[in-house]
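Student: Input: structures, listed below.
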Structure P
Amino acid sequence: MRYELQIVPSAQKEIAALPTSVRRRVDEHIRALADDPRPKGALPMKGKKKGLYRLRVGDYRIVYQVRDKVLVVVVVKVGHRGHVYR
């Protein structure tokens with residue numbers, strides 16, 4: 001089953017602000033989430049961010065939510081590992 005991808009507007013701005021080479025890699029990983037929303041390396045988050053997953057792309061992270069009942073992946077944040085968890 002293929003999941004629909006949704007990117008919140010704030011995450012779209014974060015992606016647009018990334019360096020070009022990083023943006024391409026992040027975009028590839030986001031597109032791959034449509035086929036496999038929980039790929040190897042994707043980890044569930046804990047605490048206040050429970051229910052979200054994070055995916056590592058070099059020094060950057062993609063934070064997203066998987067809605068299995070409606071087959072949707074929602075990207076909520078993208079950024080450098082030192083800033084994305086704040």
Structure Q
Amino acid sequence: MANHKSEIKRARQNAEQHDRNKAVKTSVKNVLKTTRQSAAEKPKAEAIKVLDTAKSIIDKASKKKVIHKNTAARKISRLARRVNRIPA
């Protein structure tokens with residue numbers, strides 16, 4: 001356990017950041033799942049709308065440094081490819 005005042009503060013901050021990051025990562029995972037499902041089941045127009053919201057959420061996670069920017073770009077690219085393969 002932390003003994004110094006600064007260590008106690010750092011432990012508290014780490015716990016708060018962990019909770020915040022966990023929530024963001026979970027939302028990214030959920031939006032990936034819903035986008036994949038919509039690409040498989042829905043028409044292309046609806047899948048594109050879902051993709052746009054997914055891009056927004058993933059970019060925000062990258063901006064907050066919860067996920068690396070290259071990871072975000074890779075996830076967006078893979079989702080876009082999947083949606084673009086849907087026949088019109």
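Student: With mean count of other Cβ atoms within 10 Å over residues 12-19 coming out at 10.2, pick the structure among P, Q it was computed from. Before the final figure, lay out each step's value.
Tutor: Numbers: P: 13.8; Q: 10.2.
Answer for the origin of the read-out: Q.
Student: One of P, Q was used to compute helix-only ellipticity at 222 nm (-39500 (n - 2.57) for each DSSP H run of 4 or more, over all residues; to 500), and the result was -7500. Which label is that? Please report the intermediate quantities before stating the final value.
Tutor: Working: P: -7500; Q: -29500.
Of the structures listed, the value fits P.
Student: A value of 37 was computed for percent of Cα pairs over 23 Å apart; which of P, Q is the source structure?
Tutor: Q
Student: Assign the value 14.1, calculated as mean count of other Cβ atoms within 10 Å over residues 4-11, to the correct structure from P, Q.
Tutor: P
Student: Follow-up question, since we're still on this one. Computing relative contact order in percent (Cα under 8 Å, 6 or more apart) gives 31 for which of P, Q?
Tutor: Comparing all candidates, it corresponds to Q.
Values in this text are rule-based calculations from the coordinates and carry no lab data. Note that this is a predicted model, so its numbers are computed, not measured. Cβ atoms are built from the backbone, for glycine too; each structure is taken alone.
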